[in-house]
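The structures considered in this document are given below.
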Structure P
Amino acid sequence: MKIVLRILAVLVLLIAGLVVYVQVAWNKKFEAPYPDIKASTDSAVIARGKYLAYGPAHCGTCHVPMDKIMDVEGG
């Protein structure tokens, strides 16, 4: 019976430790400077980006609603 109580006590301590860790680590804030990004107006750069996003990179597959993909691809 003592062994069962010791195992139960260890489990309770482990669970309590996990709960405390999650509560402490829950709201971490990571401060990092935003990069200085500027949009290009060069039509060649825009066309290359469109080609990559809707072609080999498949970005549009997940990040564009299905009804908008046909508008962009010209379908």
Structure Q
Amino acid sequence: MDSFTRDGLHFAVTEYGPADGTPVLLLHGFPQTSASWEPVARRLADAGHRVLAPDQRGYSPRARPAGRRAYRV
């Protein structure tokens, strides 16, 4: 598992497949996590893609700001 930081929030990212594969970004919906993509991500990785599945704001342990205002679009 890798991670990235944005606006002081630290997001966990699960990676699958070869580092030089064509990148595919999988974003989960509410109320899921990146784990919801695992079966799809493994199939894409087996096909040679580099798959990145982050846990979004509110789901990644270090990316949970307080207050509803932090979650608006």
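No lab work stands behind these numbers, since they all come straight from the coordinates. Keep in mind the model is a prediction, meaning the values are calculated, not measured. Cβ atoms are built from the backbone, for glycine too; each structure is taken alone.
Can you say which of P, Q returns 20.6 when mean count of other Cβ atoms within 10 Å over residues 49-56 is computed? Of the structures listed, the value fits Q.
Could you tell me which structure in P, Q was used to calculate helix-only ellipticity at 222 nm (-39500 (n - 2.57) for each DSSP H run of 4 or more, over all residues; to 500) as -20500? Source structure for this number: P. Here mean count of other Cβ atoms within 10 Å over residues 9-16 was derived from just one of the structures P, Q, and that gives 10.0; the source is P. Distance in nm of label points 7 Å out along Cα→Cβ at positions 1 and 17 was computed and gave 2.8; which structure, P, Q, did it come from? Derived from P, not from the others. One of P, Q was used to calculate Rg and Dmax of the Cα atoms in Å, giving 26.2, 78; which? This figure was derived from P.
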